[in-house]
Structure I
Amino acid sequence: MHEFSLNSKFKSALPKFIEIAKGAQSEAFKAKRLQTSEEYSAIRNKELTSRIVHALFMDLDLVGSQLSYENHALLAEGLKKLLFKALLRKNEIQCYELRGEKVIKGLFEVYTDSDFNKNGALFPAELRNTGDPVERIAADYISGMMYSFAEQQYKVFYGKSSLDALYGG
């Protein structure tokens, strides 16, 4: 909410956000088994997410031939932009992003190395003879991977402990 209050573009969406947050807080206080602040926070956060989704869903309407928000477009846009910005400031998010970047770049290097990946042998059979440049094939193949599979493949090529360090190779 603080991010909304500081941003002139999204400030007008703050009252609706406060209303939703107060409702979530009130509902969380009604929970029977609140024995720790972690339990309260978990219930409040689930309720907040649920109420935001509900408010935005109920606000959807056809504007011309486009599905759009009738009254809460700034709330939706603000949540998307400001929360993304706030999350990027968190150290663990930065580390997760750096780890993902290391995996993607590493896999791209492996799959585009013509000595290591001779004739595209490391690609699935259906990608080997497409006629596309190897860089395009590698990018398409990597982008279609689930993160857990990409990480698994990275470890196959670089070693099991290769992701233990984010800096220095």
Structure II
Amino acid sequence: MLLEAMGSDIAGCKDAKDRTPLHAAAFSGHVDCVQLILSHDAPVDTVDQSGRSALMMAAEKGRVGALEVLLSSATLSQTDRDGNTALHLACSNAKEDCVMMILEKLSDTALINATNAALQTPLHLAARSGLKKAVQELLSRGANVQTVDENAPGLRPQAPC
């Protein structure tokens, strides 16, 4: 009711960490709330102080339903302050369902080999997290196995497998 009364004004409110109601709904996995907030023209790619969007939060926390809704309008190439995309976050947090869902929607294949600030690719993070299916899918989409992880000198994605 509050959203109905205040409209997009409340959808754009931010807390002390610059998180919006959309961030909160995505973080918690409240799909109905995500849909309702988006229906009131809430900006989907707004970021918090760490540079994370609602899509990134859903991917990081494994909120498949919220992620599915957000994937229809959010920017997949957006990065946080550490250079992580939603794909990086899903891989590093072992959220394989989210990884696979993001890969289904991914049209920019350059994101497969995108590195974060630590020079880690989604393949590095998926391998380290033990995500066999995700590793196979990343490889089938052209992930580079020769990229070296800055946090593990000499370690390549194929080593943990």
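Any read-out appearing in this document is the output of simple, stated calculations on the displayed coordinates, not a laboratory observation. All values derive from a computational prediction rather than experimental measurement. Cβ atoms are built from the backbone, for glycine too; each structure is taken alone.
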* Asked: If we compute distance in nm of label points 7 Å out along Cα→Cβ at positions 79 and 95 for structures I, II, which one ends up with the highest value?
  -> I
* I, II: which one has P(r) over Cα pairs in 5 Å bins from 0, in percent, for residues 55-134 alone, as calculated, at 3, 12, 12, 11, 8, 8, 9, 13, 13, 8, 3, 0? -> I
* **Winner on distance in nm of label points 7 Å out along Cα→Cβ at positions 71 and 111 once structures I, II are ranked, highest first** => I
* A value of 30 was computed for percent of Cα pairs over 25 Å apart; which of I, II is the source structure? -> II
* Structure with the greatest value (metric distance in nm of label points 7 Å out along Cα→Cβ at positions 15 and 119, set I, II) -> I
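One of I, II was used to compute helix-only ellipticity at 222 nm (-39500 (n - 2.57) for each DSSP H run of 4 or more, over all residues; to 500), and the result was -20500. Which label is that?
Label of the originating structure: I.
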